Structure P
Amino acid sequence: METAYQEDILVIDGLPGSGRATLAQRLATHYNALFMDTNLLICALVIEAIVQKVHLHDTNQLMKLADNLDVSIRNNHVYLFGYDITEDIQKPEIAQLASILKNIPAIHEALYTTYKDLWISNPKSIAIGHNMGSHVFPLAEFKIFLTADIYTRAKRRDESIFSISMKDRKFPSFAPDDALCLDTTNMAPDDVFSFVVGYADSLRAAHLGT
């Protein structure tokens, strides 16, 4: 019987500082799955913009590049149009330039198709990003939405409460109706990881039993 789910993908949404990246990396290792991170795709877009001589403040041209971005991941190496950019995306100067694009919601939306293409090539994936469960993978088999109070999130990210509040406003996140919502305010990373693994394993067992 055909499943109604996008199988083998676990999507992590949530608020900045709620522990999304830490959880996603550990889950990817635990399940031997591909870790799909917004930062990776934005760094790839920065490199493509440099190659094509597109200014990073030219949102329209950047969106055109994002629409046609060809990114693949094989054996822990990242390829842009077939060229290995693994070392390039780890350079501090690329990360600094990527920070410009991270604050543009339209850029995140333009990368949705690239996310889906990555999943098609790597069905066993852990995806983390803005509104992944509601806009990019609405049929994902597993959806997690992490929250924490603003004071805890500011402390974790070593940012001001004002800064976190502005990010919440600029990038509003909404938990999908079928997501597991988890408040991590008083939870250690190990506790969050153990809880989510238990949830995912039990949900998968239930799906396999139907």
Structure Q
Amino acid sequence: MVRSGVRSAENRKSIETIDRRAAQCCARLYRTSAYYAAEVISDLPPLELTIARQALEVCHRKGWPIHPRMAFDSPSGAPEHEEYAKVLENNFLTKWQDLYAKRVSNWCRKLMPTVTTKIATKVSFYPSQALTGHGCFRSQRHKILRKIDSPMCPCGADNETPEHVFLHCARYATGRLPTLKVTEAATCKYLEAVVIEMWKSETDHYLCQKTN
């Protein structure tokens, strides 16, 4: 049993911190990347929800009383355990989807609309940046990291956002697909190629500045 609301909040915060770092590490993400985006990319369900699901399943199977303040709702009534587990899984995914929709960017939701989205590539440094919009994009490096003076894209657009880069920027028109679907290998290949080219351009620009 949880001793107090404060203690419960502290535990949840600790669990989320550990879980975020693990997911970001597995997905090769920057620490500024959203927690729930990292979970989907790394294919790791949130630890707090996973603990709650397993606790509810064990309590139902053994006939133990269920704590009223769990991370998501327990199935009502008294169904057989197999049916209970199915409803529990649905409640688990519903809660995860709700949290994901509220706490990730529009760009993440565009590429990965659901928490069950299966990304058609091996998670690595470059595609992960494309999926989250964190890393090499000038909008993020200017607003969050404060590493550059302007978010302007080299093509002349006011803001080098992921949407601009992958959907509109003339510099990366080659290989661009009509629709970006991360469940398809062609999309993932395009996203990764663009991010690699962006890093190369930034490196060349930095070396040029150092030389001059």
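Bear in mind that the values in this text are calculations on the coordinates, not laboratory data. This one's a predicted model, so the numbers in the text were calculated from it and none came from an experiment. Cβ atoms are built from the backbone, for glycine too; each structure is taken alone.
If Kirkwood radius over Cα pairs in Å computes to 19.4, which of P, Q did it come from?
On the way: P: 17.8; Q: 19.4.
This value belongs to structure Q.
2.0 is what came out when distance in nm of label points 7 Å out along Cα→Cβ at positions 9 and 177 was calculated for one structure; which of P, Q is it? List each step's numbers first, then the result.
Working: P: 2.0; Q: 4.4.
Going through each structure in turn, the value belongs to P.
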(request) Supply the structure label, taken from P, Q, corresponding to mean count of other Cβ atoms within 10 Å over residues 41-48 with the calculated value 23.8. (result) P
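If helix-only ellipticity at 222 nm (-39500 (n - 2.57) for each DSSP H run of 4 or more, over all residues; to 500) computes to -14500, which of P, Q did it come from? Can you show the working numbers first?
Details: P: -14500; Q: -18500.
Of the options listed, only P reproduces it.
Can you spot which of P, Q the value 0.65 was calculated from, given it is FRET efficiency 1/(1 + (r/R0)^6) of positions 65 and 137 (r between Cβ atoms, R0 = 25 Å, to 0.05)? Before the final figure, lay out each step's value.
Numbers: P: 0.65; Q: 0.00.
Value 0.65 for FRET efficiency 1/(1 + (r/R0)^6) of positions 65 and 137 (r between Cβ atoms, R0 = 25 Å, to 0.05) corresponds to P out of P, Q.
Out of P, Q, choose the structure whose coordinates give distance in nm of label points 7 Å out along Cα→Cβ at positions 33 and 81 equal to 3.2 when calculated.
Label of the source structure: P.
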(request) Check the numbers for FRET efficiency 1/(1 + (r/R0)^6) of positions 57 and 161 (r between Cβ atoms, R0 = 30 Å, to 0.05) across P, Q and tell me which is largest. (result) P
(message) If relative contact order in percent (Cα under 8 Å, 6 or more apart) computes to 35, which of P, Q did it come from?
(response) P
